[in-house]
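So, here come the structures, one by one.
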Structure I
Amino acid sequence: MEMYLQPTPVIDCNAPPVREKAQNLTADKENDVEKAKALFYFVRDEIKYNPYVLHNLVEHNKASVTLNREEGYCVQKAILLAALARGAAIPTRLGFADIRNHIVPQKLLELMRGSNLFIYHGYCELYIGQKWVKATPAFDLEMCQEHHIIPVEFDGKNNATFHRYNQEGKLHIEYVCDYGHYPDLPLEELLEARVKVYGPDYLTIQESLVNLNPG
């Protein structure tokens with residue numbers, strides 16, 4: 001279990017801003033369940049979801065960078081949650097799955113070559129109460145309300161994953177496959193899988209996304 005408490009190049013739980021934020025968010029919490037909930041809702045709502053941020057280099061994905069930027073896409077938000085939890089002495093690991101999103105903005109569809117299949121969607125797993133619990137902090141509450149998405153809620157005891165349908169009863173998220181868990185970000189593996197599906201210019205497109213507003 002010790003490996004799931006250690007800092008890594010991207011899960012930099014030892015970075016002063018990450019360590020301080022973890023301590024501030026959990027200082028008055030009595031147990032790991034309450035600590036995990038506080039960390040989850042901070043990442044879910046205070047770190048805005050933005051699928052257009054750069055993520056093709058290690059430094060783009062560091063928890064401390066996402067914390068300072070106050071926005072990120074699913075993998076970056078999962079990394080930040082993992083770092084904060086490790087900073088609060090809760091073992092964490094990263095999980096990845098392919099998901100199909102049936103409600104995708106046109107601009108994002110263009111980036112993904114018309115596919116609604118999201119390769120290596122990222123989530124977090126926390127070890128609480130002698131078991132691993134999934135937590136998906138990707139979509140912030142403001143975004144959910146604006147786009148009629150059912151927010152993911154986390155009680156610290158049960159898996160918190162995307163809902164299959166949105167608030168209007170329309171098909172939203174389908175889980176296609178799960179790649180399992182990792183102690184750190186498998187960045188090369190992730191990028192290779194995305195290039196295979198989205199095309200060889202995927203990384204070039206990523207480099208053009210600086211300051212792009214999802215609009």
Structure II
Amino acid sequence: MSARPAVVLLSGGLDSATVLALAVARGFRCYALSVRYGQRHSVELDAAMRVAARLGAYEHRIMAVDLAGIGGSALTDSRLAVPESPTTGIPITYVPARNTLFLSLALGWAEVLCSEDIFVGVNAVDYSGYPDCRPEFIESFEHLARLATKAGVGGAKLTVHAPLIHMSKAQIVRTGLELGIDYGITVSCYQADSQGRACGKCDSCRIRAAGFADAGVPDPTAYA
């Protein structure tokens with residue numbers, strides 16, 4: 001119990017699993033946080049539970065936020081189709097304010113735990129055009145965290161760790177394999193079926209498959 005506590009955002013996908021493994025490897029006592037936000041499927045939350053248990057999270061919680069109530073994204077509104085070919089600009093799979101809300105939940109839990117460390121798996125290289133996956137956003141949220149909390153006002157140096165932010169997907173895959181991650185238990189697909197099998201067509205699937213190919217290792221993803 002002497003290890004420093006850290007809250008790790010865990011979606012159940014490849015990136016967040018790698019971040020959890022990195023935080024554990026760095027000696028943190030990891031409190032994994034997943035969010036049921038009205039996403040198209042819940043199999044990623046099942047994957048998050050598997051990943052948290054497999055990688056040694058000290059505790060895993062699933063919290064709820066109703067982002068489907070505001071819609072505006074193909075991931076929260078079933079009337080909007082998930083693109084199955086590359087698009088330009090910010091894609092319809094962007095979920096308004098998602099990472100801001102997720103990090104806010106993580107910040108609240110971190111403050112209760114007397115933790116100064118939050119880990120998140122955002123990536124600015126293969127980030128699909130999402131504005132809340134950029135370094136500028138992470139830096140700004142960290143500044144907000146230090147201003148907006150009792151812990152921050154009291155002098156706590158709240159830090160948002162984004163260790164994957166400048167890595168390619170292939171580098172992330174290699175890092176995770178070195179840490180012993182079984183990526184076959186993760187789910188990254190935007191429209192996975194009820195068994196967690198990936199569509200192989202959405203942006204997330206294409207980026208993930210390219211990562212394994214570029215890393216020169218077999219892709220363990222189960223495809224429908």
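With FRET efficiency 1/(1 + (r/R0)^6) of positions 67 and 131 (r between Cβ atoms, R0 = 30 Å, to 0.05) computed per structure, which member of I, II shows the largest figure?
When FRET efficiency 1/(1 + (r/R0)^6) of positions 67 and 131 (r between Cβ atoms, R0 = 30 Å, to 0.05) is computed for each of I, II, structure II gives the biggest number.
Here is a further query. So Rg and Dmax of the Cα atoms in Å, for residues 43-138 alone, computed for just one structure, reads 13.8, 43; which one of I, II is that?
Computed on structure I.
If we compute mean count of other Cβ atoms within 10 Å over residues 3-10 for structures I, II, which one ends up with the highest value?
Across I, II, mean count of other Cβ atoms within 10 Å over residues 3-10 peaks for II.
Which structure, out of I, II, was distance in nm of label points 7 Å out along Cα→Cβ at positions 91 and 163 calculated from, if the result is 2.6?
II
Values quoted throughout were computed directly from the atomic coordinates according to the rules given, and no laboratory measurement underlies them. Quick caveat, the model's predicted, so the values are computed rather than measured. Cβ atoms are built from the backbone, for glycine too; each structure is taken alone.
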